[in-house]
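In structure tokens below, several structures.
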Structure P
Amino acid sequence: MILRNISLKKYNTFGLDYKARNLISVKSEKEAISVLEKRESLEGPLLVMGGGSNLLFINDYKGTIILPEMDEIEVVEQKKDHVVVSSGAGANWDGLVEWTVSKGYGGLENLSFIPGKVGAAPVQNIGAYGSEVKNTIERVRAISIEDCSIREFGKEECMFGYRDSIFKRELKRKYIITKVSFRLSARPVPITDYGSLKEEAEKLGPLSVRTIRKAVINIRRSKLPDPEITGNAGSFFKNPVVETSVAESIRMKYHDTPVYDDIPGYVKIGAGWLIDKCGWKGKRFGDAGVHDRQALVIVNHGNATGKEILDLSEAIKKSVIDKFGIELQREVEVIGSI
């Protein structure tokens with residue numbers, strides 16, 4: 001069924017009340033292919049959306065939005081040391097993490113409580129607390145928007161990078177992801193060397209996928225706003241990757257500079273720290289503002305427009321360039337024309 005002139009407020013985590021000309025939910029590959037075969041009858045461009053947790057609309061979408069809603073989760077391979085879990089693209093991401101943790105499978109627990117759908121995970125190569133989803137992805141199944149053919153991408157074909165993949169570059173807007181397969185450990189080895197994660201997890205009992213998941217949730221809840229209450233898209237910017245010498249020069253002035261290893265000769269600097277040092281934490285301009293506990297998060301306090309949020313982000317970027325000579329890159333994708 002096609003919903004026409006539909007409000008997108010409940011479909012994006014910023015809670016922005018723009019409209020889409022058409023919105024179509026598809027519950028199977030067959031339904032998705034049927035829609036694509038008739039796409040010439042649909043007005044405007046196509047946009048495939050998940051949970052809308054990484055999008056910033058700045059005006060009405062004058063085209064058709066497709067929402068994949070395949071949400072089945074199953075074990076498709078089970079060995080002594082590992083399992084392969086397949087999930088439909090429309091499954092809730094944290095629901096999948098909870099499911100794997102309940103089975104004792106390791107690999108996704110550090111990525112707990114990230115909003116969005118499973119299909120968006122490989123596009124963004126989501127990451128948190130020392131882990132990235134690329135470490136577990138085995139295959140990504142997708143439908144070509146151009147010719148409706150089905151293709152399965154192996155891990156190497158996805159060309160994962162830091163918050164990046166082939167689906168954000170060469171294949172952007174060219175495929176509908178329908179299913180993602182994850183290779184998980186049946187004998188988990190906890191990853192706890194990021195920030196205070198180990199300390200928080202040990203407060204909850206012996207280290208396990210369950211205590212790590214709970215610790216991640218506790219930390220995220222203490223630092224990040226709930227999009228059900230305050231509109232936001234989580235981290236608005238990526239942690240910038242800079243030459244080690246650049247980071248060292250900053251640390252000479254600011255000894256608390258958070259630095260994380262990257263490829264040889266380069267490191268990541270915490271974007272939230274850079275923004276905080278520029279004095280943005282807790283600032284509010286109308287209903288667009290910066291979260292008071294995490295400067296990396298831009299929030300909609302109720303009635304901000306997408307343009308107001310975008311303008312705030314651009315002002316933040318300029319201040320970081322002026323103070324540190326570092327240009328921030330958005331994690332959030334802007335949809336619409338200025």
Structure Q
Amino acid sequence: MEMAKELIDSSDNPICSICIANYNGMGIIGSALESVMAQDCDFPIEIIVHDDASTDGSVDFIRENFPDVKLIASKINVGFCVSNNRMVSKAKGEYILLLNNDAMLFPNAISTLYKEARRQDPPGVLGLPQYNFFTGALIDRGILFDPFINTAPNLNTKKVDVGMVIGACLWIPRTLWEELGGFPEWFNTLGEDMYLCCLVRLRGYPVRILHTSGFWHRVGDSLGGGKVVANRLSTSKKRRIFSERNKSFVMALTYPTPFFQLIFPLHLVLLLVEGVLLCCVKRDINLLRLIYIFCIKSLWHERKRLYYLRNKIQSSRRISSSRFFSAFLPIHYKLLMLIKHGVPEIK
């Protein structure tokens with residue numbers, strides 16, 4: 001701990017800025033901060049926390065127990081994307097590590113990421129294997145996509161290049177973050193890491209997973225669900241609302257032409273079919289309206305922004321379609337999970 005204190009104290013010119021977004025996380029953020037302070041790295045770091053107008057006393061807790069943390073206390077709730085953009089705008093580090101308040105780093109995590117970052121040419125996004133905080137079980141070694149950009153866990157130790165690194169523990173050079181414009185603030189939350197990684201890959205930069213360290217994660221604590229409990233899928237309405245909408249935004253923005261014209265209409269049809277079937281099984285018509293109709297309406301409402309950004313993103317694409325789809329699996333992963341675990345519980 002003393003070494004970590006010295007590293008943080010000497011952070012006028014930090015190598016890495018660890019950015020942690022917090023909202024009502026007083027019961028968990030202490031573990032995240034302690035895991036950062038216990039790192040075995042031998043270079044200066046800084047820790048920045050953005051508190052998103054918590055009502056549980058998080059601000060006072062952080063100020064009292066972690067006085068060396070640079071705290072940004074927002075007076076209003078602005079969402080995950082704005083929180084991270086604000087922190088990176090204040091960061092001094094050459095590299096940024098985005099870390100969830102419900103995550104805990106392995107002791108060698110930052111040094112492992114830094115050593116690989118120094119070897120990368122060109123520099124890109126790096127991530128670490130994710131382990132379940134409660135059971136210790138491996139969750140994924142990065143994320144792959146199915147044709148409809150549903151996320152599938154990579155478990156292959158030989159697979160280094162992945163489609164996406166989750167935002168719970170995402171390493172990126174600050175210059176690359178600034179080049180890409182950070183997270184899209186109109187996403188609010190969820191899917192922002194998918195967007196960023198797809199944009200990174202389209203620009204010709206790598207998105208890679210390292211297998212020699214890792215982090216523990218309380219998956220689903222922030223928005224509820226998003227995990228398998230007792231061999232059954234468990235999620236929440238709020239998670240599904242943002243997940244389906246933002247995933248569709250990412251697909252509309254980053255899917256290469258001409259595959260976009262072929263797959264996206266089918267994606268929308270399958271979403272509506274899924275919504276109708278789910279309503280029938282759950283006997284709740286509100287699920288169709290809240291999640292699936294909302295997704296379609298959001299796409300229509302944002303059509304001008306999506307059209308403008310898509311043209312901008314696709315015109316700056318530096319890789320072929322085949323390279324972009326190298327991180328995709330030829331299966332419908334959501335359907336596979338439905339067959340394996342049944343209809344999800346939606347709270």
Structure R
Amino acid sequence: MPMGDEYVWRRGRIAAFLILTFALSWGYDAAIAMSIGHSAWLELGMAPWSMFVPALVALSLQLFAYPDSPLYVRRGWDRAHLIPVSYLALALLYGVVTLLAVLLPSQRALLGGLGNLLPTLWTLALFALHGRLGKEGFARAGTPLGDLGRGLGLGLGVVGFLLAQNALNLALRLGVFPGVQERLYGIAVPSPLYPVALVLGLALSATGMPLAGLAPTFGEEYAWRGVLYPAWSRAGKRRAALLVGLVWGAWHVPVVLSGIHTYPPTALGLCLALAFFALWGVVQSYAVLKTGSVWVAAFLHGLVNSVYGFGLSYLARPADKVWSFGLGVYGLLCLIPIAFFLLRDRDFD
């Protein structure tokens with residue numbers, strides 16, 4: 001079986017993947033909580049190492065543990081192996097930087113900068129690999145590029161949805177405009193040029209930032225939508241989309257309980273988080289179904305993170321993150337009909 005052929009994991013392997021992924025991810029979250037704390041970690045501006053873990057586990061099992069996997073290295077080396085192997089190297093190196101940032105307080109600024117640089121370098125390496133491998137090489141690695149044109153359309157739809165949520169918060173007085181700020185993304189902006197800077201900042205949050213942060217979001221999407229979803233789809237694609245979304249939400253429980261997530265560390269916050277990840281998981285699964293690409297899902301994931309963050313900082317700051325549009329209750333009510341509409345698509349049959 002050549003690399004990239006359809007390969008669906010059996011039940012026992014899915015169980016092993018989930019146990020290892022949750023153990024490593026939740027272990028990381030516990031270690032941060034018991035050492036420097038999540039708030040201090042946020043100040044570094046680095047993505048949590050737990051985002052790399054799902055793909056790290058999934059790829060390691062396929063490369064080294066399962067002989068029938070198309071990626072199993074002992075079956076022979078293909079240049080396309082550079083894609084998964086480079087990701088493993090990145091995830092492990094990022095883990096080392098994370099550990100050093102915890103252990104060496106005096107070097108945290110330097111290590112934080114290095115931690116942000118590494119994913120960007122990996123994205124650039126992907127472009128270089130595309131020049132050597134082409135679309136066929138990415139497909140052999142089990143990570144086809146798919147229909148990027150349709151992915152662009154989905155991205156525009158996501159940006160439109162998030163901007164509409166900001167507009168609704170402002171129009172219904174559920175949020176306030178933060179006002180003209182001296183700096184935008186750390187860059188000084190003269191007041192007369194602030195509207196132009198807002199447009200440019202939005203463009204950056206919708207393009208450069210998701211690309212620069214593609215590695216951590218790929219870490220989640222490759223595993224959830226690239227491995228788990230196909231395995232569970234055999235019992236029904238619609239059910240699988242919702243179930244994978246719930247598992248995705250459960251995986252975020254320690255982050256929500258840490259108090260640094262959008263939702264409060266309460267029973268209500270946990271319920272809202274699970275609802276959001278189940279609903280948005282449908283959008284992510286739909287993206288993979290329509291484009292045939294986990295890269296598109298990874299980009300959309302980063303797009304949501306960056307554009308949502310941009311909106312909070314510069315467009316509309318909700319008075320109450322629970323009772324507001326965006327990721328709040330009213331935003332989730334907007335997501336329900338969208339998820340229902342997407343699930344009616346024939347590709348989910």
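Nothing in this text is a laboratory measurement; each read-out follows from the coordinates by a stated rule. Here the structure is a predicted model, which is why all the values come from computation and not from measurement. Cβ atoms are built from the backbone, for glycine too; each structure is taken alone.
State the single structure among P, Q, R that was used to calculate FRET efficiency 1/(1 + (r/R0)^6) of positions 89 and 249 (r between Cβ atoms, R0 = 30 Å, to 0.05), giving 0.85.
Q
Kindly point out which one of P, Q, R the value -7000 was derived from, the read-out being helix-only ellipticity at 222 nm (-39500 (n - 2.57) for each DSSP H run of 4 or more, over all residues; to 500). All intermediate terms of the calculation are to be shown ahead of the outcome.
Values: P: -7000; Q: -12000; R: -21500.
Source structure: P.
Compute distance in nm of label points 7 Å out along Cα→Cβ at positions 33 and 305 for each of P, Q, R and report the one that scores greatest.
P
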